[in-house]
Structure P
Amino acid sequence: MANKQRLGEILVQKGLVEEKDVKQALRTQVGGSRRLGHILVRMKIITADQLAETLSNQLGIEICDISNTFSSKVSGVLPRYLCRKYDVLPLTFQDNNILEVAMADPSDEEAIQNLEDYTGKVVQPQLAKHSDIERELPVRIPLSLKEFFSPQFTTALTRFGVGLCMAMIVVLAGVTYKYIHQTTYGIEEIVDGSKVYRNHDLILEVDRDGGLNFSGRSAFAKGYYSVEFNSKQELIGFLDRRKADFSEKQSSWLGWAVEKRLP
């Protein structure tokens, strides 16, 4: 009896792939359990539906019609995440503990074994197009609590949680930086053309003509300051004479503002 043609040979004969593509996929396959067809689909050399049609020729089986075969009795036997993982859809129960399953690759023995372990049934694979499985899955298989404990969902949830935490950290860091900066350096603004610097109940103002005004309340003096100066040196002299009136934070800010902000 003649040997069954290999999948790669059929794909080359049908003109769907080149021989070099098959060789590259086979090199990728070495040491792993992935099927050749799966690798070629992942490499985007062929589509999943082209794979199904080729497998139909290779295995001598027809592509099943999910809409005419599906029984609602099997809707809860496999969760969506497993169906997506193995590209399958349960179809119907048969006698002797058999479960018919539509599969994009019915030759995937690892998938069949895992499905049997999960369901406790004997899986009888039926060939189906990936596009048919993808279309029918959300219609035929309801969401269940198992979905929320699946590796795919928990991984996505973890990623979302990490992303949310990172976003919160960035926002918190920005708010914290703004608070620390404002506490240390105060508020800078333009009021009627004058530059105004405020912090620790003190205000330094530089008008359009370069005149300086100092106002506010110091920590250790009674009353309210409101003094105008013709030059930066006059202001420095005033602050030096009154330095005992200011708290450490006020003195530190005044020194910074006079040195870094005043002309």
Structure Q
Amino acid sequence: MGYYVNPSAESFAAIARSKSRFYQYCKSNIKQKKIQEVSIKTAFTFLAEGKHIVSFVGAGGKSSLIDAIAKWSSSQGKKVLVTTTTHIFRPQDEFLAMNEKQLQEIWAAGHWALIGATEEKDPQKLKMPEIDWMRQAMELSDLVLIEADGSKRLPCKVPADHEPVLLPESDIVVAVLGLSALGRSLKECCFRLEKAKKLLSADENHLLTEKDMASILLSDQGLRKDVGDRRYIAVLNQCDDSTVRESAEQVGEMLINSTRQNSENIEKIVFAKLQ
């Protein structure tokens, strides 16, 4: 089982500024499963790189993770665009841009911007914007964060046939699962129940295990669906205490072992306590 070490002095200030917490395996101690608290920039190394179009899939913290990354990146002076290829909850109105002028004004004020079309059936949600406007806004951005599937606020999911909706331009996929699903029945915690039953060869009363969670993250019928040659990052959220973190580390070890033995390529495993 892994164990925790204090963050380095280099990252301590960045960690302290955020209410969310991120952990990862220390590179020099990955065989010993040594876990270290890190800043968001260290957890997601693409934030220190050039422009990326990042798609978020899964359940149990996608929106919170997008919000955390958007806020941090905006604080670094980046023009951050948040959007969706499915549906997303409407944020504060001042973040919503309907044209390029509004987009630039939001960025100039130091905020991240969101674009989307009004969902007629549910005014609290936005749907995918018109594609030409979406691509124009993406072209103007330094970082694009896309919510690429739905989860009905459940901590676990397996994609439907039409999910995820990944744009060709997207070069990174971040898959999120919520650890509160562990020990709960599929019918209680998992969105797309029939797909989950099929993937795990289980009935609706099956209690989700660490092995199940690893399978969902690794399978091409799970959250790796349609990833192709994109970079793939797994995030285990809701690491709220040491007991839950131990379960997260079990999932992480399974992901590492599978990646070593097979062709699955998970670039990174991040443990999170998102606020």
Subject >> Comparison of P, Q by Kirkwood radius over Cα pairs in Å, for residues 22-133 alone - largest value held by >> reply: Q
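Given a computed value of 21 for relative contact order in percent (Cα under 8 Å, 6 or more apart), which structure among P, Q does it belong to?
Details: P: 11; Q: 21.
Comparing all candidates, it corresponds to Q.
Hey, Rg/Rh (Cα atoms, Kirkwood Rh) derived from one of P, Q reads 0.96; which structure? Present the calculation step by step, with values, prior to reporting the outcome.
Numbers: P: 1.48; Q: 0.96.
Checking each candidate, the match is Q.
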Subject >> Computed 36, 25, 15 for Cα extents along the principal axes in Å, for residues 38-85 alone - originating structure among P, Q >> reply: P
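Supply the structure label, taken from P, Q, corresponding to distance in nm of label points 7 Å out along Cα→Cβ at positions 174 and 214 with the calculated value 3.7.
P
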Original post:
Here helix-only ellipticity at 222 nm (-39500 (n - 2.57) for each DSSP H run of 4 or more, over all residues; to 500) has been calculated and equals -15000, so which of P, Q was it run on?
Top reply: P
Subject >> Computed 75 for percent of Cα pairs over 15 Å apart, for residues 142-245 alone - originating structure among P, Q >> reply: P
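Any read-out appearing in this document is the output of simple, stated calculations on the displayed coordinates, not a laboratory observation. Everything numeric in this text was worked out from a predicted model, so none of it was measured. Cβ atoms are built from the backbone, for glycine too; each structure is taken alone.
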